[in-house]
Structure P
Amino acid sequence: MTSYPVLDKKDTRSGFGEGLLEAAKLDDRVVALCADLTGSLKMDAFAQEFPERFFQVGVAEANMMGMAAGMTVGGKIPFTGTFANFSTGRVYDQIRQSIAYAGKNVKICASHAGLTLGEDGATHQILEDIGLMRMLPGMAVIVPADFNQTKQATMAIAEHEGPVYLRFGRPKWPVFIPADMPFEIGKAQVLSPGKDVSLIACGHLVWNALQAAAALEQQGISAEVINMHTIKPLDQGAVLSSVGKTGCVVTCEEHNRHGGLGDAVAQVLALHHPAPQEIVAVNDSFGESGTPDQLLKKYGLDTPDIVAAAQRAIRRK
């Protein structure tokens, strides 16, 4: 299998911060709004470099979404920043009505997503956000894998016309995607070819999927690893090409098993190429407090869980 060494360990939210600053340097229409979490979202550098283009709205997320939608009328490209829970569940009505329905060019940037938010617990660990956002007509949904890819994705969405939900995380995580690897919205990346089982993952679990592929190789199983960084529009061609070759698939996501990547892939398979699928995701529950590693293990999202799911999928062929 293709090897991806750990280049560093950095949080994906820092990738967002760097990408936002670079996007702003390239396009003076880029503005940023934050709901009292400038440091947590790593938006400090942008605020210092472009104070006239930075708007601290305070703990008023619904107002932030309305302001962002209004700014697009004047030709601005607004990036909103707060935790994923507050970026979606708290303001869903404003996003639906003012941004998605109106087709506004707003970039909703959501940090501290999933279980790996850790000790802040269930009230902050939103596990339903991918489902909420991918159901909105016209909304692109992107979940990058590491620091480098989050930076790339942040810059790419500035050039994308239309509303976007960009999801990333809090903890330091292995950096393994080469900085020069091409990134294209809606175009999956085959990180490692294989012939026995497809591992399709997003976000932090792409790294776990690569580790699972290495473990499966020791058992004589060839796993294809796909980084499905864009959940919507989903790269259906990548799914069908891979599963057409391997005959079975495991989807891996730091999200509820309902409404996320697993459901998106299952829909493609049901319509075009029925095949055994296993879903590595949180099993219809809320999270709890704990370290990221503890929570991934408890909720069945760790590398051994992906290995076990792959073995089950293969047995079902």
Structure Q
Amino acid sequence: MNKNILLGHGSGGRLSHDLIKDLFVKYFSNDILDEQTDAAVLKIDSNKLAFTTDSFVVDPIFFPGGDIGKLAIAGTVNDVAVSGAKPLYLSTSFIIEEGFSFNDLEIIVKSMAAEARKAGVIIVTGDTKVVNRGKCDKVFINTTGVGELPQKNAHIGTGNNIQSGDKIIVNGTLADHGMCIMAAREDISFTTDIKSDCACLNHLINDALGVSDKIRFMRDATRGGLATVLCELAESKNFGIEIEENALPVNENVRGMCELLGFDPLYVANEGKVLIVVGKEDAENVLSALKENELGKDAAIIGEVVDEHRGKAWLTTGIGGRRIIDMLAGEQLPRIC
């Protein structure tokens, strides 16, 4: 195998065949993918599907806590899981720059295979394209996810069942991913390492669903951070939202970096955090279930849905003041995922 990716690896000929066989099939192998048909034939025992697609262009492609491959799997699995569905199948497509290191590509593929196994999903089909030097920044990845959606969870993605008094929970510390990428991109050194929270949340979410039938809504807080999810939720459902600043979990080293660089953790991207709206009578049960999972050990109830100031999200600050949470305007940190 060549040490670097050549244009010929995207030609459809012998080099393409070898790349698929010796790398992608080698690590992604399963009964469906191994058929190597143009379209994967899937068996799904449900009359409702959750279906999503996403593209990943993060810079840098390797960072503390993950890489573009792990991010691609986690991001797509989470988009399916927060809809209340069980993620089952993924597709993946690569756009690779000519000259990209084969060893680096193998690390990314192995990372994807490991994360997919951990999440209990299988990669069933894919595609590879190679472009000229300078026409792509190393490697871009697109993934598509499919999952079974039980009828009892069909409302979760829409949030149509949200009620005044519902509690708002987040499963852990905010802004880890965004600040990790910023530090890695700008080569900023801190005495305490900052790692991405990139992770598949489907098992954690299943734990929460297992203890409550009062989960009204879930959304992963990625680009735009938690603030964007809160604003979108308040505007679209015409409820008010009130959040307590002192209840927001933020790692001290991340908080310090945010203060140093002028970022608000509410607006910084996460890749392993889910916002859950749950009936107040089940909030403590859901919180306890989350805390029993490593990915939810820092979970917290951060606020609630209210009848007042409909369409707006408000934050009560640590010193007792109040301010409106606005939606992020523009791009705070590009190529974060």
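For the read-out semi-axes √(5λ) of the Cα gyration tensor in Å, for residues 132-195 alone, a value of 36, 24, 10 was computed from one structure; give its label from P, Q. Among P, Q, the structure yielding 36, 24, 10 for semi-axes √(5λ) of the Cα gyration tensor in Å, for residues 132-195 alone is Q. Structures P, Q were shown, and P(r) over Cα pairs in 10 Å bins from 0, in percent at 7, 30, 36, 21, 7, 1 was computed from P. For the read-out relative contact order in percent (Cα under 8 Å, 6 or more apart), a value of 19 was computed from one structure; give its label from P, Q. Of the options listed, only P reproduces it.
Using distance in nm of label points 7 Å out along Cα→Cβ at positions 268 and 284, single out the structure from P, Q with the greatest value. Between P, Q, the highest calculated value is found for Q.
When distance in nm of label points 7 Å out along Cα→Cβ at positions 12 and 276 is computed for each of P, Q, which one produces 4.8?
Numbers: P: 2.9; Q: 4.8.
Of the options listed, only Q reproduces it.
Please state which of the structures P, Q yields -10500 when helix-only ellipticity at 222 nm (-39500 (n - 2.57) for each DSSP H run of 4 or more, over all residues; to 500) is computed from it. Answer by label: P. Work out which structure the value 6.0 belongs to, where distance in nm of label points 7 Å out along Cα→Cβ at positions 36 and 220 was derived from one of P, Q. Answer for the origin of the read-out: P.
Readers should treat all values here as calculations from the given coordinates under stated rules, not as data from a laboratory. Everything numeric in this text was worked out from a predicted model, so none of it was measured. Cβ atoms are built from the backbone, for glycine too; each structure is taken alone.
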